[in-house]
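Every number here is computed from the coordinates shown, using simple stated rules; none is lab data. Everything quoted here is computed from the prediction, not taken from an experiment.
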Structure 1
Amino acid sequence: DTLLDYSLFTVSLLIGTGFIAGIINTLAGGGSNLTLPALMVMGMPADNANATNRVGVFLQNLTAVVCFRKAKKLDTADIMPVM
């Protein structure tokens with residue numbers, strides 16, 4: 001299936017679910033409990049849904065690191081001893 005095979009309703013539902021999952025991830029984590037089933041219900045195979053979800057989680061984490069670093073709330077001196 002391609003994106004062109006999905007209706008406007010389906011795409012809107014996925015975007016809405018992603019938005020709500022992002023809010024949940026920001027507040028407490030666990031937004032993947034919404035996005036993975038939503039992607040699979042829409043017909044995406046489980047392995048593709050998981051990989052697609054991981055891209056979103058990676059981008060959320062990258063954004064958080066950049067924002068914390070800009071706000072000088074990320075102590076980068078502590079990173080190397082942990083590794």
Structure 2
Amino acid sequence: VRNHADAEDTAADTFCQMLAARVDPDTIEQPRAYLSTIARRLIFDRHRRSKLENAYLERLTLLPEAVAPSPEEQLQLIEALVAID
């Protein structure tokens with residue numbers, strides 16, 4: 001990850017996913033590999049969402065101001081793109 005805050009978020013999200021999966025930690029044969037697999041997937045997903053959002057924002061800059069969506073509409077569209085992704 002690129003910064004300390006993203007690393008902290010990834011670590012927290014990793015443990016949240018593990019808890020949500022309701023896996024008994026004692027049954028995990030290789031806990032480090034298990035956690036790093038979850039973390040890698042989260043990092044990949046975050047990167048993919050970021051690329052999608054950046055592509056959308058780039059396209060918005062090409063629109064004339066009169067046709068560009070409001071900030072509220074932009075947020076709704078980004079949330080819709082993330083949900084679709």
Structure 3
Amino acid sequence: LNQLGFNACLYEINCEKQIDGRLIKNLNHGLGMSIKTLVKKHLPQILQEPLKDKTCKKEISYKCDDLIYTFKEENEQIVLSIVNSN
């Protein structure tokens with residue numbers, strides 16, 4: 001991702017000592033994370049990063065089962081929209 005110009009870091013979680021019980025709950029697929037907790041932790045930082053392409057909107061989407069959660073900044077507020085992906 002870095003070679004393609006993305007600002008990305010990889011954190012490898014591979015032992016039970018790294019489970020914090022709040023964000024990371026287990027070592028199964030998805031690490032037992034809730035989307036709400038993940039977004040609450042990382043969305044403010046993502047929205048504060050400067051945009052390279054000023055025509056781009058500040059937003060991030062997460063797909064969960066048959067729903068797509070999109071968080072975006074409008075009028076200095078974070079707005080959530082939920083749509084069915086089917």
Practice task
Can you spot which of 1, 2, 3 the value 13 was calculated from, given it is relative contact order in percent (Cα under 8 Å, 6 or more apart)?
Solution key: 3
Problem - Highest-scoring label, criterion being Rg/Rh (Cα atoms, Kirkwood Rh), among 1, 2, 3 - result: 2
Completion exercise
One of 1, 2, 3 was used to calculate helix-only ellipticity at 222 nm (-39500 (n - 2.57) for each DSSP H run of 4 or more, over all residues; to 500), yielding -5000; that structure is 3
